[in-house]
Structure P
């Protein structure tokens, strides 16, 4: 079963739902999708029965979590796993046996000002205990960073609550944790009925600088999959000895240090890369990740990677610059000309969204990666 929800459902997913006739929960977003595609819509009662029977569930957005909590039987392992993953402090406590030396502290938002900055083992990261999409995430190296972060939280936190429901962002608490060095990756992975990890994609997450915490650039390649598949599979299997997830999809962000040590940053439950950005796996390797999860498929990576040498497949988040100048329109055509091969552009209503949308590309030219990760996109804004 799949649950569709705002902010975005891709045409690629709609096409799959029509062709496969996978059950789709009837809600406002599903009904809108059904205007152009023939979907197998089911009501709340049948959906609850499917959950109780243990059917696998995939969602497009964590905005579905309120419905899942309200319609899942008490004591169900599904919501227990969601709780463990969604609350960063709870996950850190759960993984304490795996990472006994990892510093973290959970603090109520109103008590952040009471913390003695000199007691923090900087560099640290400050972020909401329950969070999404790099919202409210700050890298703290100096007292000035700390002061600026607290001021920004006070100034903007009310707006976060308007954009995201309580289950997605916010329980009134923040986590202060050790800054994890190394290269950052994002992984679409599910745990099968035996609890074994099945990796469906590995994306490298690049930044413009050490202080950058944006979600601008992710990319995958044969070389990334070949090098990281084995150690990451072993890592997820180790983590799941304490997590205990079964028949469960998740999008995980983590860092790999020079020593090879893998440290998780966050687990995002019930979905793969958000806003249907998991479709980068379709553009790169022909994998519909949600189909693999729902039908217990395991990638034949040797076959899937044939002919992929040297090719890079990107997923770019077109987030607005801060501060953002007045916008009359965004010139997507001019942006696309910066890329060798654009696989898809997804345009968002910039008046409603914090981003202009998403761009997917295929290239062998690493200069394209350098451009997009460093661009503030102002050259494409028409005032």
Structure Q
């Protein structure tokens, strides 16, 4: 076994428990943030398990106590941008192929969405068939905070949430509770975190007996706390029904209270990201996951060429001064033409997830 294979094995642990395939994301110090090697390892093993008749179901979880996955390895993305490389686009192409595989997985795919489940973590969990949240879950798509746009199929998932709650979650980049995730349609069941080990054992037994995970999950599931978002639907729907970001902020301010706080939050994000995110959500409504991923890929590659993505990572993760200098600095400074450019074909060609050639800005 070569060095690379050993690293991949270390960062994603695969094991068979009877007829249950278990994948454990294993970078606990980085809250299991995904890198390209992990994505390739997951693609290879999940594809093999899908074709293996001796595997009845799959469980995906995170090592350590902090969460399933805090997203993609944005430090690596930042370094790639500084180096003028193309590794990030190649990473995304494979990551989105993984998301598509999970969404169309031919066997039960159980994800333990315990602790932090952000960005890319949503991609490896929320497309599954059995999505489990706990009282410790903190999930969401926080991309506007770093000058990026929700991806991994997140635009499609949030576009399907009740009313405009998905729009609110996307523009604010808020960390959401397990109850909120259930309400948004990002998860299916609430299980206390202390019960996850017992649930894993029950899933192993169910797989061995040839039954679905449904009964096992039902035995450990309990009623979730009330969703805060559900109680905010009235002002959320009223404000976010507009397709204009400035109008949304104005409506939020006029509503006062929690709505005004949401306006403050949005105005602290990248103005370009806010507008492109809103446009992404509107365009993807009624579309397929494959179409959504292709759009996200195209938008993402354009983000690599713009200033805000690099600046957002610098401010939040590299220098950690939490004081990004967005360009343009205000929503009013981002015109319609600037937004449209993020959806334009790269080098005059549409991108597809199946394409093997590199498409670069």
Structure R
């Protein structure tokens, strides 16, 4: 299903439809997307670190165990990053991760020696540091074989009527999630020129090729990550940055034990998401707040992305409301026909496809429902992984 949606995604990119949608978004909505993504990744960071936890009455709340090892590691890492960033120290995000890693290692060694009473105060037994953080058993390891997953696809089954709603959901999330991420990161990087992105088609085609290749290799949806804003904030602006990062990712495959130790403990990396989210929120100042046909849809995007836990769904709220408000406020001719078509398609998608998909998923056997869970979760909120995949 990921492969089929990826091929459709690539076709949309090649014919230029994604670029048309990209250019149809008004400047205020583009800045709203950037701010919404900033809130989203900051929210993800706070959740991953355990600062914000689930609550049956209010959905979320502040963690009552404020002195837990997880929160200590997070706040030390975040404040270190913030202070270094304020002092214009290069690599402030990386330094924050290093400091948080060292602190986590020291606390891991010290926890067993802590008196029982003090351990209870700090909620040590229930902390992620106690349950999930493990020292790397080595520094270097060979990457696992691709044999069990490479080209192991049942395309015929993915094209059956019962599976097609899921394919369209993946396609919807791929298209709008990637457009939203591209807008947010490019606004933060200052790449936009007259509300357009130079060479946008090339960026979108490369993104789509990554999705198809990832599916062929056997992983769930591969697309642009909102965490790319961290690289932008650190100064990365050119294609050379992307190539260096790609080479380092390949190199990192041979250091998986060390990377799993750091990446598998969210309080170490969550400060980076929180700080970058704060930086991206500055785009709110660029929204035309006196024009309610622009500011209200932009606000719905800003609030919709983190609360729906989906960039795509947050964009849909803004796009639909933007077309309706413009049309009924007497300014319908000021926006392009594609905006109205997009709003209609989104309404039809939510009414007929998403609702049918929910019904179809309930009818599937438990094993198939579980097999759909990972790609769906990653398509909606890909940064919320507990460990590297």
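Assuming 25, 57, 17, 0 is P(r) over Cα pairs in 20 Å bins from 0, in percent as calculated from a single structure, say which of P, Q, R it is. Don't jump to the answer; show the numbers that get you there.
Values: P: 27, 62, 11; Q: 31, 58, 11, 0; R: 25, 57, 17, 0.
Corresponding structure: R.
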*If we compute distance in nm of label points 7 Å out along Cα→Cβ at positions 111 and 343 for structures P, Q, R, which one ends up with the highest value?*
R
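Computing distance in nm of label points 7 Å out along Cα→Cβ at positions 23 and 223 gives 2.2 for which of P, Q, R? If you can, show how the numbers build up before the last one.
Details: P: 4.5; Q: 3.6; R: 2.2.
Among P, Q, R, the structure yielding 2.2 for distance in nm of label points 7 Å out along Cα→Cβ at positions 23 and 223 is R.
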*helix-only ellipticity at 222 nm (-39500 (n - 2.57) for each DSSP H run of 4 or more, over all residues; to 500) was computed and gave -9000; which structure, P, Q, R, did it come from?*
P
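Read the figures in this text as sums done on the coordinates, not as results from a lab. All of these numbers come straight from a predicted model, not from anything done at the bench. Cβ atoms are built from the backbone, for glycine too; each structure is taken alone.
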